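Derivation of every value follows stated rules applied to the coordinates shown; laboratory data play no part. Because the structure is a prediction, the values reported are computed rather than measured. Cβ atoms are built from the backbone, for glycine too; each structure is taken alone.
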Structure I
Amino acid sequence: MRFTVLGGCGAWPGAGQACSGYLVEHEGFRLLVDLGYATVPRLLERVAADQVDAVFISHGHPDHCADLNPLLRARAWRDDPPAPLPVYALPGALDAVLALDRPGMLASAYVLREITGGSGFDIGPLRAQTRLLPHSVPNAGVRLTAAGRVLAYTGDAGPSSEVVELARDADLLLAEATYVDRVPEDVRRHLSSARQVGRQAADAGARRLLLTHLWPGTDPAAARAAAAEGYDGEVGVATAGLVLDLSKTTGSP
C-alpha cells in the first residue's frame, strides 16, 4: 500500500500548500481520502483525473471536501468522460459541495455511496472499516487494510477511545493534530492536539504516527516533539509530497 500526501493544512491552505487530501494506491487502484482546498492541482501533477478509481470523504467541512468539485468537473467535461466515480461519504456530508454547480451538471460524473459509522465494505482491493469520531459535524474515521497492512485515518476528531480502537496495531495512524498542546475550550471535544494523539497512538500500538491538519503557522517540530512525549514510535508531519510505502519502515519526501 502506497500513501501520498497531497496536502495537510488545517482550516485553510497556507501559501503554496493544500488542505487535507491523500492518495492511497494498491495493486493499481487509486483511492483519494479527503479532497480539501487546493488538493486537485497537486493530484494532477501525479495522475490524470480519469485515473482516480474512488473517493472517500471523512466529513463535510470544505477543508476536507471542497476540491471534489474540480475533480468532478475535470472528469465530466472531457470529450471521453470516464465511468462515474464512486464517492463514499456519510449521508448529507457532501450536499453543499455537490450543489456548487447547477442541478444535474455533474450527475454523470459520480455515484454517491452513503456509508454509516461502524460499517465495513470493500473499495477496490482495499477493505474499509469506519468509526464515527467526535467532531462538530458527523465525521467518519476510516481503517484501510490491504495485503496485511493497515492505515488508520481520523478525519477531524476530538479525543476518544474510538480513535484508539480505529488505530489498533495500525502500520500508520494519520491523525488530526490541529494544536500542539492546549486545545481551546470551545473546541476541546471536536479537535485534538499533537500531545493527545501521541498518547492515543501509544495506547493503540500504532507502528508509525503522522500528524496532519496542523493549524496554519504551527511549528512542525514543536508538534512532533509534543507527540513524541507520549509515543516512542516514529512521528512525522503530513507535508505535501510525502510518500510512504507501508511495506517498508521509512518514507521519502
Structure II
Amino acid sequence: MISHALPLAASGLKIDWTKMPTYNTIMSVAAGAGLLLVVALGYQLLDSRRTVTPEGWALAFGAIGFTLVTTGLHMTLTWPLAGQGFPFDNVIFGEPALAFGVFLLAAGFYLWKQGAVVAGDADRVARTARIAGPISVFVFGLGLACFGIAAAGWKYTLFAAPPEEPISGEFADMPMLEASFMSGLYVLVGIGALLFPFALRRPRTWMSPVIGVVWALAGLAFLFFGGLNYFTHIGLIVNTM
C-alpha cells in the first residue's frame, strides 16, 4: 500500500527510508478494529436482551483511539511526512485516522465516566442517539471526505504498489486493481458516515443495519489488509534498501 510512481535507480527501485517514515500498517489494523468495535457496540445497544459492559468498551476505544490519534496527528502535522513524493498520504491516511481516533477517545472517555448510566437506562438507544447527535455533523463531513479520497484514488490511480513489494507488487501492472480496492473501502466507510446522522433520528430503521454492514465489511478489510501489510511493507523495505 506504499503507493505510486517512485524514481527507479539503475539497479531497481531504491528508497531512502530515513526520509520515508510509514506506519499505515498499524493505522490500518487500528482503524479496522475500531470500525468493527463500533458496529459491535451499536448491535449490543440496539438489542435490549444484551448486557453492555461499558468499562471494556472504554478500554478498547481508548487504546485504539490513542494509537490512531498519535500516528494520525504526526502524519497530519508533518508536511509532508513521506519526503520522497507522497504528500497526499498525509491527507489520505493521516487526517481520517486522526479524526476517527479522536472519536474513539471521546467515546472511550464518556463510557468510562457515564457508561454505567447509559447501560442502565430504560431506553439506552434513545439516550445514545441524543448524546451522539452533535458529533454526527462531523461524522457526516468525514463521510464526504471519504468519497473525495475514493474519487482521487480512482482518478489518479493511487494506492498501486511497486513491483518490489511482495504480493501486492504482483499486480503492479494493474494499478486500477488496488486503487479500486482501497477506494472501495473508503466508499463503504463514507456510506455509513453519511447515513449516521439520519440513523440517530430513527435508529431502528433500515439505516442502522446498512451502516453495520458497510462498516463491518470495511473494518474486516482494513484489519486483514493492515495485517498483511506487515509482511508486504517489510519486504518492500528489504527489497529497496
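With distance in nm of label points 7 Å out along Cα→Cβ at positions 14 and 190 as the yardstick, tell me which of I, II scores highest.
Biggest value here belongs to II.
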- Item | Structure responsible for 0.55, with FRET efficiency 1/(1 + (r/R0)^6) of positions 78 and 150 (r between Cβ atoms, R0 = 25 Å, to 0.05) calculated and labels I, II on offer | II
- Item | Structure responsible for 1.16, with Cα Rg over 2.2 N^0.38 Å, for residues 62-109 alone calculated and labels I, II on offer | II
- Task: Compute mean count of other Cβ atoms within 10 Å over residues 46-53 for each of I, II and report the one that scores greatest.
- Result: I
- Message: If Kirkwood radius over Cα pairs in Å computes to 17.8, which of I, II did it come from?
- Response: I
- Structure responsible for -5000, with helix-only ellipticity at 222 nm (-39500 (n - 2.57) for each DSSP H run of 4 or more, over all residues; to 500) calculated and labels I, II on offer: I
- Identify the structure, out of I, II, from whose coordinates relative contact order in percent (Cα under 8 Å, 6 or more apart) was calculated to give 29. II
- Item | If distance in nm of label points 7 Å out along Cα→Cβ at positions 134 and 174 is computed and equals 2.4, the structure in I, II | I
- Have a look at I, II and say which one yields 16.4, 50 for Rg and Dmax of the Cα atoms in Å, for residues 118-157 alone, as calculated. II
- Item | FRET efficiency 1/(1 + (r/R0)^6) of positions 22 and 54 (r between Cβ atoms, R0 = 35 Å, to 0.05) - structure with the largest value, from I, II | I
